[in-house]
Structure 1
Amino acid sequence: MENIVSKLSTEQYEKNFQELHPPLTYGSALAESSRCLYCYDSPCMKACPTHIDISEFIKKISTDNLLGSAKTILKSNWVALTCAKACPVAVLCEGACVLNEKGDKPIEIGRLQRYVIDNYFEQGMPALFDVKPSNGKSVAIIGSGPSGLACGAELALLGYNVTIFEQSDVPGGLNTWGIAPYKMRKQDALKEVELVKSFGVSVKTGTGIGKNITFNELYKNYDAVFLGIGLGESNALSVKGEELSGVISALDFIEQVKTEDWSSVPVGKKVAIIGAGNTSIDAATEAKRLGAEQVIVLYRRSSQDMSAYNFEFDLAKKDGIIFHFLTAPKNIIGKNSVEGIECIRMEPGQPDSKGKRSVLPVPGTEFTIPVDMVIKAIGQEAQNDFISSVPGVKFVNGKIEINVENYQTGNPKVFAGGDCINGGKEVVNAAYDGKMAAHGIDKFLCN
């Protein structure tokens, strides 16, 4: 990529990537907790995929029982700091707050949860849970993302010998590498890894399955195996020019940004993002904050069809991101590196049986946008090659098939959770999966 933006000052980078939502102070946390109505039916708790007793943890803040509050949160969610900072609370717990119906501002549940968990880590992670004596059984967990960590923590407390295998040299999965730094820094994700390790869980980094150790070895040496492998590589655009210098996947781009060595991250002056999901928005805003002069998001469907949340869309527009809806890439233009992207206008077609409308290209509407960088954000492929090598595990519609009651796959000894079973949802969904799978494993091994 030849046309790279001028580097910003260290101070400007820090300003651009500062937290969107700063932490609450002692006084503001008390004031906010006192606004809670402590609803008996807690619609916020029902809206949270991990079902944290939100009324209880907020009430404990109001009585200055912060460790008790932390215990209430953590017994439901082992990656509570990540969720406090990165969860789409506006469409989950805070979206369900009864104050919305009264026309009032909802309780800032996410920031209150962060206040409690920040305090817990600042206090040195005091012991809040008892670890049962070893039961002599062992479980291997593949992947140290949120589902793997949650599964490992829960099993360790139940007395299992747990080892997490992580192919990266730094653990935490997408919590560490895939969340925009203005939402959460990687140090926060690593705190949660240390919490899980404090229960006796062993985390072996730099250990790829099939590279450093075979799946068969794990299958033979452990009583059960949990797959928390997430998804694999980014989907291809399948257009001419995709191999040019300056074309990168959104996850690879975000991972570079997450090193926080921002001056070393290549970014073009004019950047095109393909796709309109939450990952696309993260990549777009990060490119802008790295100094890109113009960032354009191209999406082949309408704005009503995009999967990005409204608050993410609003953030991007505030950052000056340009959106072209009903626009699809046709070719990426350039000799050795990206010089432009040829696009074509799309129009809605007929709805399918589920009501989703197809989109069709409009002949003769091709046009070219000069850009020097293209970021692909059109989803990820499942790790089909790996999954197909695991005996008895079925792969259906891009997801591992499980028994929803206990998270067991077609192989009784193998369980799974997180993005590899749901196709890619929120961190909080993966945390719930991991915890519930742990109890599925416990019942299986106890029987």
Structure 2
Amino acid sequence: MHKVPFLATSIGSMALKISVIGTGYLGATHAACMSTLGFEVIGIDVDPEKVASLAAGRIPFYEPGLEELLQKELKSGRLTFTTDFSASADCDVHFICVGTPQVKDGLAADMTYVNAALDALAPVIKTGSLVVGKSTVPVGTAARLRERLLAINPNSDLAWNPEFLREGFAVDDTLNPNRLVVGVTNSRAEEILREVYAKNLAADTPWVVADLPTSELVKVAANSFLATKISFINAMAEICEAAGGDVTVLAKAIGYDPRIGSRFLQAGIGFGGGCLPKDIRAFMARAEELGAKQALEFLREIDSINLRARTRVIDLVRGELGEDLSGKKIAVLGAAFKPDSDDVRDSPALDISVQIQAAGAHVTIHDPKASSNAQKRFPVLNFEETIDECVAGAELVLHLTEWKIYREIDPTLLIKKVKNPIMIDGRNALDRDKWRSAGWKFKALGRSDI
């Protein structure tokens, strides 16, 4: 291990000054939340438009409660944003929160932004400061970056503190995390991070101290387990369909087992977004590089099951409207990959919509927050501002993102808007009996027609 004279700064909780590198979803949330904990925070990004937007109190994405928190912290004077890395020179702790997207020509994570962030920080940070990675990275990255940092700035150090944010709950997950994991190489780094998270520790938040590789693996292991659980219940949905069973009852029954639990056992069109898909693929790629490819072979099937769930919805559509979908009007409720988000990255709802449109159908989509992002990505699709406009004259309705507004629809009123009252619930989130009583033909993955 590279030893370093990691010199102390004046520590005293609120005396710490923090920089956050990268002000996307993770960085903007982390910066605002660190400010509300009482720290002076500087958010740094290379994108002038993003910085200007945040400095004006506007976030370029939807996350419940974050914009209000951002505006409050800007007014407090504790939170500022800039494109100038030298503004971090007097900060004590520097959080790297940049993206690690999937590379275009493979499964691995693209480390371009992480490397660039460290290279820009290293020459300007002061003696004794701590760089803390929060981005999701391949195992071994932290050790490599630490060596890189110390070669440029020997009197600094690097730790890793993975994020566990759920879109739609990011503010609460930052301010009230269910655990804090820190990967460190010495007690001094841990002491500083204990100062950063003093309020959380005072509230008895579990504190897990690990080495650098383990701290990196925690995030991808957690995401891989969640992906496995989701794909498991979707695999059971396939079996239920073949056997005439009901996957919702099956999930309820096995969920009572405390060893299994009921979370993430809702069969449907699978997972998407900017984390789970690319993280499990990057995990597989890294395992192969380490010579441990076989250990994660099961994740290939998890990915396959997840993608197959989308195809099965399209099969249900064809089962109702015929193999030839040309000219068929289909309404889609939901574009975001999950509710309470405007994120359409790898959205199962959009993937299904695009495939149906490509088959000749006329697809119209409604989403309370994600329509703008979805339209930018897929301008060939049609979008409406209201549910009634979306379903008007539809020959079939697909429910693909479980927003609360869709669960609260009155099917006795909606039936008056459509041409054919056929509902396919791709999320198993609607009340089947309620819709059938209102006169709808109702179908869902993993459930018989009885």
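Remarks
- Label whose coordinates, when helix-only ellipticity at 222 nm (-39500 (n - 2.57) for each DSSP H run of 4 or more, over all residues; to 500) is calculated, return -9500 (choices 1, 2): 1
- Ranked by distance in nm of label points 7 Å out along Cα→Cβ at positions 71 and 319, structures 1, 2 are led by 2, which has the greatest value.
- Given 12 for relative contact order in percent (Cα under 8 Å, 6 or more apart), calculated: source structure among 1, 2: 2
- Computing distance in nm of label points 7 Å out along Cα→Cβ at positions 183 and 375 across structures 1, 2 gives 4.2 for structure 2.
- With distance in nm of label points 7 Å out along Cα→Cβ at positions 191 and 247 derived as 4.1, matching label from 1, 2: 1
Since every read-out is calculated from the coordinates, none of them should be taken as a lab result. Predicted model, so just to flag it, every value in this text is computed and none were measured. Cβ atoms are built from the backbone, for glycine too; each structure is taken alone.
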